[in-house]
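Visitor: These notes open a run of structures that come right after.
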Structure P
Amino acid sequence: MNLANATLPKLSSPIKTPTYARTGHAPGVVHLGLGAFHRAHQAMVFDQLLSQGDPRWGIHGVGMTQPGLVNKLRAQDGLYAVRVADANGLQWQVPGSVWRTSVATTERANVVQAIAAPATRWVTLTVTEKGYTPALAQLLLDGLRQRQQNNLPGLTIASCDNLQGNGHKLKALVKAAATPQDTALLQWMDARCAFPCSMVDRIVPAATPEILAAAHAALGVQDDCALSTEAFWEWVIEDHFADPSDAALLQGAGVRVTADVHSYEEAKLRMLNGSHTAMALMGAVTGRAVIADCIGAPHLRTFVERLMSREVSPHLSRSDWADYRDALIARFGNPFLLHSVHQIATDSSQKIPQRWPPSVQGQIARSASFEHHALAAAVWLRYTLGVNEQGQSYTLNDPQAPSLMAIGAAQRQHPHESVKALLSREDLWGTVLPQQTAWIASVTHWHQQILQLGVDASVRQLLSQETP
């Protein structure tokens, strides 16, 4: 027996379940990128708004390519359980905000109609950095065109992906897909639609057999879509909405509405995401399975703390960065979050350009040390060998995997050439760093140490060279 509308009343009382009607209203939100993160973050915010009696926040969730999750959710009437856990304990919750589902690749017309539906007020996106494609732009443009032709109100279209200025980039992408015949549509979009920038933060590991078993034990029914997450969450969004009254509603649900999203997004990208990527690559190479294993090693914990404090924080405008750093280190050690290092290392070539180079360039500009980032870059090159230090192989899940593995294949025989080949890539490092000889020399040094001594010994060597 699976979790579904029919079995919802049978769940035990400690489990928080929807208190609102899930039928009788059309969804007000179309979400593109129906993965674990959205279901444990924005969907839970919208669940809270629905619980407060506002029926406009039901979600039409869109899986962009794969039908597997959508089919599982359909079988469960859009319901799934979330285990929210931290050092203080855990609780289970069943959000009820996902009302309808579609798959963009096979049900594109349904998605366009959902964007164009009269009840739709918002479109949100978590399609990952690599998902900002002309096809995505055309999908949005087609839905907006129908709205304009039907004289319907504009939409708030909120990117929630890890891209600086994500709202600006999304709007530019949509405009770039327009044709000369779309002049009136673009004018309508500029006047009626809002593309706010936003930053979202919550650690949501991929589902595992362990969490599915734990959900079954807690719920008493099978849940094929169960998730685990942490208690911490943050959503910072620009005060720019098609309906300005949404600002107060979101603030009442715990969302931070501000004119200054940039200071939060750069802190998240460089502190959380930047250190996450570094730890994930180190974990993959050293054979550590999850992030908690990495931060649980004292030398790696110190490395991450110094990376954020010494090389990242001087270039941030978020004033409470020290508190944010301490919270991050505690979150990384959450024993309930079995966050796979290989999951986090996925698509590193799309993530690292956003996360590391700005801090390195900032350190170079102030004639300060960038050794932690250099060692992390050297670990990334070592990671491209596709085998850890115990001799166990793994797959590089990255759109640039063929070129990265080609660069890294000869690194044992020709390490200097491999380092130069990786660091010369302007698509990864920008135009400045490939010209910085001190940066190249430092990465070369740490790569040599990693090949000779291993990652752990190299990290300890770096820490011993710097004052506490």
Structure Q
Amino acid sequence: MRPSLLPAVVLLLLAAAGPARPGPAAGVEVLTTPAGIEVWLKREPSIPIVAMEIAFEGGASLDPEGREGLANMVSGLLDEGAGDLDSRAFQDRLDDLSVRMSFDAGRDAFHGSLMTLTENLDAAAELFGLALAAPRFDDGPVERIRGRILAGLARDEEDPHVRAWRAWRRAAFPDHVYGRPVDGTPESVAAIAAADLERFARTGFTRDRLHVAVVGDIARERTAVLVDAVFAGLPAAGAPLAFPDAVAATGGVTVIDMDVPQSAIVFGLPGPMRGDPDYYAASVLNKALGGGGLNTRLFEEVRKKRGLAYAVSSFLHPHRRAGLWIGSAGTRNERAGETLEVIRDVLADIVENGVTDREIADAKAYLTGSFPLRLDSNEAIAGMLVAIQLFDLGVDYLDNRNGYIEAVAAADVRRVARRMFDADGLLVVVAGRPEGIGETAAADR
């Protein structure tokens, strides 16, 4: 039987909530519930809304071979009926309470999100807990969600950008779970049975893998009670996450033949893990090189000077078990070879000559100035707090993050460029009919 939120139970548990550890200026408290669940709380009483973000470590990395897309399919079904409520009744209840609930499967974690008015918090939390602890997986919703996923996969087959990104991952991680598609394949999705869905929910949602953040109009005592009401009934522990660290393959070029006028180019190299001391220098370096916007080296050389591509960018993508630096460009087939050559030349120049002081200053200004914009709602702050937990960055990260960026020296950026970039070692996938690009084999990792 699920815990209730009756006033008597609340009063009994108020005194049992563990002591809070306040964060510094960011006002983040870390508390432990009576059931032993750690929660990061940021109170914001001025607006009567509460957001809860959660993550279970594992995510799509737990998909069995041949059942790729299982976690993704589960994420689409948790709000399609739970406990005594079928899909229609569950959705009607969410609508009646004006509750926003969603789930998402990533490669390293399975995420959940709840946002509600404070006055509806108890009822909303009960639905959230039901979805995780007692999902129904009725035949009708299962086949409807399966059909939606299969239709999306069919559309993706016609999209050169999606094809290139998926093939790049397969080439980068041919023998690792990171090379598998999160949303699966038509064959793997068709093979998923109700028993697979039930097994994933039963074994993937365990308290030892859980991270929780709550932001909004709620006291810490009530937070502890609420979190236990939602999660205390889940299994205490799951099987160890057994997949190993990985390093992306390098040095190969793959061409996917598609009869389209423009080629989609994806390129990348191994990058720093999130806990790497060079991560912040790599962030500044990537912003100067191709990290979005018009003021980057790649945009200047590829788009502005030569008009080769309508878009070109790069980003750091740290997983829990691997680090990546990835970029992409889209260009006409007849200019694909030239585009890739310029990208390689830009990397080689940065390795040899470094990044200018002006580029570094501009990158720092962007990274520090844009960071607060990522924290513009209770939901966004809660999501950030969960991400901080997943990467073990510390409760004071929100206060210190911009300082980490400011502390990066120009010499660090130039050193990291030499460490990270190898123009000849780029792993490249091109979807289209590119001229001037031929296939080569990838190097051993």
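Visitor: Can you spot which of P, Q the value 2.7 was calculated from, given it is distance in nm of label points 7 Å out along Cα→Cβ at positions 214 and 350?
Guide: Of the options listed, only P reproduces it.
Visitor: Comparing structures P, Q by relative contact order in percent (Cα under 8 Å, 6 or more apart), which one has the largest value? Display every interim value, and only then the final one.
Guide: Numbers: P: 13; Q: 22.
Once relative contact order in percent (Cα under 8 Å, 6 or more apart) is worked out for each structure, Q has the highest.
Visitor: Can you say which of P, Q returns 4.3 when distance in nm of label points 7 Å out along Cα→Cβ at positions 134 and 158 is computed?
Guide: Working: P: 3.1; Q: 4.3.
Answer by label: Q.
Visitor: Quick check on the output: 20.2 is mean count of other Cβ atoms within 10 Å over residues 102-109, derived from one of P, Q. Which one produced it?
Guide: Label of the source structure: Q.
Visitor: Given 14.2 as the derived value for mean count of other Cβ atoms within 10 Å over residues 206-213, which of the supplied structures P, Q does it correspond to?
Guide: Working: P: 14.2; Q: 20.1.
Corresponding structure: P.
Visitor: If Cα Rg over 2.2 N^0.38 Å, for residues 86-365 alone comes out at 1.22 when worked out from the coordinates, which of P, Q was used?
Guide: Q
Readers should treat all values here as calculations from the given coordinates under stated rules, not as data from a laboratory. For clarity, every value in this text was computed on a predicted model and none was experimentally measured. Cβ atoms are built from the backbone, for glycine too; each structure is taken alone.
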